[in-house]
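Following are the structures in question.
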Structure 1
Amino acid sequence: MNGFIGEFLGSMIFILLGVGVCAGQNLQKANARNSSWLYMAISWGLALTMGVYVAGTFGSQGHLNPAVTIGQAIFGFFPWAKVFPYLAGQFLGAFVGAALVILHYYPHFKASKNEAEGNHVGVFATRPAINAPFWNFVSETIGTFAFIFVLLNLGDFTQGLKPFICGITLAAVGAALGSTTGFALNPARDWSPRLVYTILPVPNRGNAEWRYAWVPMFGPLVGGILAAGLKFILK
């Protein structure tokens with residue numbers, strides 16, 4: 001249960017702060033509207049830092065990402081008995097975090113009448129800059145591989161300044177590789193907020209674009225498995 005609670009609370013904070021950045025950047029009358037890509041990358045990195053700190057405090061290893069959990073389990077770095085509680089915490093925490101963003105920005109969703117005014121699924125989930133699904137999948141795989149391979153060489157993510165290093169790594173990958181697809185790098189980060197946008201009463205809601213959702217699900221999983229596999233070979 002400690003693993004579930006830590007992953008749930010850490011993922012909730014991570015997505016609340018990260019999706020909150022996207023809402024502030026896109027929605028009408030928000031003070032951060034039209035801020036820079038670097039601002040987004042750094043802010044998502046800081047959101048991850050805070051989430052990992054929270055997760056560690058409540059007894060988990062601060063994965064906050066099914067691609068981290070599954071890749072490590074496949075190669076024996078993480079026990080399979082803990083996989084389901086971790087995944088449940090990640091997806092449920094991300095859902096609650098995204099739902100809280102709706103409450104926080106509710107007047108701004110009402111003021112944003114359509115996609116052209118910033119009210120679109122990209123506030124919650126990722127969208128490609130160029131819609132080329134195979135290449136989008138490749139981008140997510142490469143980005144996630146780089147991100148998770150660095151994390152796997154940190155040891156325990158939750159100790160000392162390591163959560164901050166996790167955040168810096170996410171910001172670096174987002175700035176360098178993320179502008180093709182929005183750097184999901186994490187199935188829970190994309191699918192749970194996308195589901196929130198689909199089923200909860202978001203004012204002026206647009207299309208949730210589920211036909212693209214396989215990319216941020218399977219690209220990160222493949223990238224995470226490749227990173228853990230390389231770590232296993234080199235250990």
Structure 2
Amino acid sequence: MKVKTKSKKVNKAWLNDHLTDPYVRMAKKDGFRARAAYKLKEIDESLNLIKPGQLVIDLGAVPGAWSQYVRRKFAPKDAGVGGAAVGELNGAIIALDILEFDPIEGVQFIQGDFREDAVLAQLDAMVGGRPVDVVVSDMAPNLSGIESSDAARIEHLVELAVEFSMAHLKAEGALVCKVFHGSGYSQLVELFKKSFRVVKPIKPKASRDKSSETFLVGIGPKNR
């Protein structure tokens with residue numbers, strides 16, 4: 001009984017935090033599928049990464065808030081009203097996730113596991129040799145609670161995102177990648193520093209204070 005009571009208290013506290021969260025309210029008002037849109041918005045506005053006419057890859061795209069944000073950046077100013085912008089689109093967005101994705105007009109989607117070669121081949125085919133401007137990755141594994149195991153899973157996804165970015169980004173292209181403070185974090189910072197000319201860690205205001213998540217931004221792959 002004690003365990004159930006504690007669980008109920010935790011769930012009630014989370015629900016209260018969620019319902020009173022200003023970013024949750026803003027997302028509802030602005031028509032975004034999740035508060036995560038404001039994390040990318042803050043990163044983008046501080047570094048000026050996403051511009052009309054680009055090709056952007058959205059990894060770990062579900063529920064679609066980041067693709068929505070990019071879609072609005074690519075839409076004519078008078079079209080970006082409520083939900084995902086519709087109509088004319090100046091740019092291209094390819095989204096990928098292991099989960100099902102509720103369609104967004106103008107966003108191409110691949111459902112599959114980014115760790116699988118066949119899924120990567122699908123993504124490569126959809127890119128079609130075009131140089132990529134920005135890769136954004138909100139990917140995170142299912143966590144087991146075992147720190148060393150979870151750190152290894154997170155590191156593997158980040159390494160794959162970096163590897164993909166190094167193969168596809170333009171000389172001035174950028175990767176935005178979710179990581180977590182804790183075991184393995186310093187190694188991922190070093191990986192970014194080895195791979196990109198400019199590296200910036202950013203903890204957006206929309207990231208919850210209790211969360212260990214942060215974002216690493218790499219600009220300008222060194223192999224270009």
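Quick note: the coordinates plus some simple rules give every number you see, no bench work behind them. Being a predicted model, the structure only gives us computed values, none of them experimental. Cβ atoms are built from the backbone, for glycine too; each structure is taken alone.
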Compute distance in nm of label points 7 Å out along Cα→Cβ at positions 144 and 160 for each of 1, 2 and report the one that scores greatest. 1
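Compare relative contact order in percent (Cα under 8 Å, 6 or more apart) across structures 1, 2 and report the one with the greatest value. Please report the intermediate quantities before stating the final value.
On the way: 1: 30; 2: 16.
Of structures 1, 2, the maximum of relative contact order in percent (Cα under 8 Å, 6 or more apart) occurs in 1.
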Identify the structure, out of 1, 2, from whose coordinates Cα Rg over 2.2 N^0.38 Å, for residues 112-215 alone was calculated to give 1.19. 1
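Could you figure out which one of 1, 2 the value -13000 for helix-only ellipticity at 222 nm (-39500 (n - 2.57) for each DSSP H run of 4 or more, over all residues; to 500) was computed from?
Numbers: 1: -22000; 2: -13000.
The read-out was computed on structure 2.
Of the structures labelled 1, 2, one was used to calculate FRET efficiency 1/(1 + (r/R0)^6) of positions 32 and 168 (r between Cβ atoms, R0 = 30 Å, to 0.05), giving 0.65. Name it.
Values: 1: 0.90; 2: 0.65.
Considering all the candidates, the number was obtained from 2.
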